[in-house]
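Engineer: For reference, the structures are reproduced in the following blocks.
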Structure I
């Protein structure tokens with residue numbers, strides 16, 4: 001059975017292992033893999049997983065943030081981009097998909113579900129960050145994300161960037177429908193993973 005749901009506490013070890021397994025292959029940056037252990041911010045976040053049978057094969061974390069200074073700490077740069085930061089914001093991170101499933105569009109499937117959640121909760125802005133040259137770069141552009149460079153790079157945490165760092169911002173009011181329609185068009189022929197529950201009660205991340 002293929003399904004998508006929000007992770008429970010009994011899944012934390014499996015999610016940690018999947019994160020470590022895939023982030024160990026990272027290109028364009030290095031990190032201490034212990035950073036990927038389940039944390040207080042994970043518990044405050046919405047951690048979505050895709051499961052094939054009894055195995056978690058893909059995951060993505062969504063953090064709803066209401067504090068601009070916390071957002072800047074998470075991005076490791078000041079928000080001095082030519083676009084006003086709208087709060088609350090949904091920050092997507094910690095995405096990982098098992099190698100044998102990486103042709104099934106699971107990253108896009110999970111992103112689509114998070115965008116639907118942002119739409120449901122009327123969250124005005126969805127943000128992600130990555131090093132330039134990432135495979136998702138063209139996809140995000142086509143969805144309507146705007147790109148801004150974090151000129152400081154990742155140097156403050158255990159991440160160390162070796163290529164330019166991009167902050168990708170989706171304005172849900174102006175480009176939300178475009179992004180959702182793009183996902184549906186691209187995923188039309190892919191295996192179906194259905195969200196098996198309603199969205200949990202809204203909560204906010206307070207920790208790094």
Structure II
């Protein structure tokens with residue numbers, strides 16, 4: 001079902017009609033920490049996205065992964081939550097990731113120790129978040145963005161370069177999905193560290209960028 005939906009993506013038009021403005025929203029997660037027993041679990045994420053019921057669900061996976069249906073390397077929020085949801089509904093999945101994986105920030109010596117502390121703080125932010133809303137607004141959202149930025153700085157220029165290339169990939173692919181599907185309600189679900197940079201690019205492209213609550 002999901003594969004057939006992708007092949008018809010270019011012909012997809014919002015059920016409310018192309019006369020309505022295309023709306024796009026970004027939902028951030030802390031993907032790498034979903035394997036731990038947390039108050040904000042995958043069921044909460046599924047319930048939220050199901051309630052939004054977007055026409056298009058843009059996910060940070062490559063076209064090759066989608067075509068091959070190879071989801072073994074994906075975070076569980078995709079492989080065990082959002083992809084099964086899309087397969088059971090009429091939500092169309094749009095792969096917007098590139099072929100190159102975004103490397104995790106690592107370093108040796110004292111920088112590596114600091115990155116480890118940063119990741120512990122990120123895990124704590126996730127562990128104390130009662131819902132997806134708590135990750136996407138307020139101090140957790142802002143602090144998470146700062147901590148990811150600090151980890152990238154400690155890791156060095158190569159990780160920062162990969163980060164900005166990944167932002168461009170996600171933003172441009174989401175823009176193409178919006179352009180090819182006028183009148184659609186589009187939800188982009190990606191790591192929280194990308195939200196602050198994807199949103200301005202979508203706005204600059206002239207899209208109606210809104211919050212996922214208002215989508």
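We did not get these values from a lab; they are worked out from the coordinates using the rules stated. All values derive from a computational prediction rather than experimental measurement. Cβ atoms are built from the backbone, for glycine too; each structure is taken alone.
Engineer: Once FRET efficiency 1/(1 + (r/R0)^6) of positions 94 and 198 (r between Cβ atoms, R0 = 25 Å, to 0.05) is calculated for all of I, II, which comes out largest?
Structural biologist: On the way: I: 0.65; II: 0.95.
Largest calculated value belongs to II.
Engineer: Okay, moving on. Figure out for me which of the structures I, II the number 27 belongs to, where relative contact order in percent (Cα under 8 Å, 6 or more apart) was derived from the coordinates.
Structural biologist: This value belongs to structure I.
Engineer: Computing semi-axes √(5λ) of the Cα gyration tensor in Å gives 23, 20, 18 for which of I, II? Kindly include the intermediate steps, with their values, before the conclusion.
Structural biologist: Numbers: I: 23, 20, 18; II: 29, 18, 17.
The value was obtained from structure I.
Engineer: Quick check: -9000 is what I get for helix-only ellipticity at 222 nm (-39500 (n - 2.57) for each DSSP H run of 4 or more, over all residues; to 500), calculated from one of I, II. Which structure matches? The partial results should precede the final answer.
Structural biologist: Working: I: -9000; II: -15500.
Answer by label: I.
Engineer: If you work out FRET efficiency 1/(1 + (r/R0)^6) of positions 22 and 102 (r between Cβ atoms, R0 = 25 Å, to 0.05) for I, II, which one comes out largest? Present the calculation step by step, with values, prior to reporting the outcome.
Structural biologist: Details: I: 1.00; II: 0.40.
Structure I gives the largest value of FRET efficiency 1/(1 + (r/R0)^6) of positions 22 and 102 (r between Cβ atoms, R0 = 25 Å, to 0.05) among I, II.
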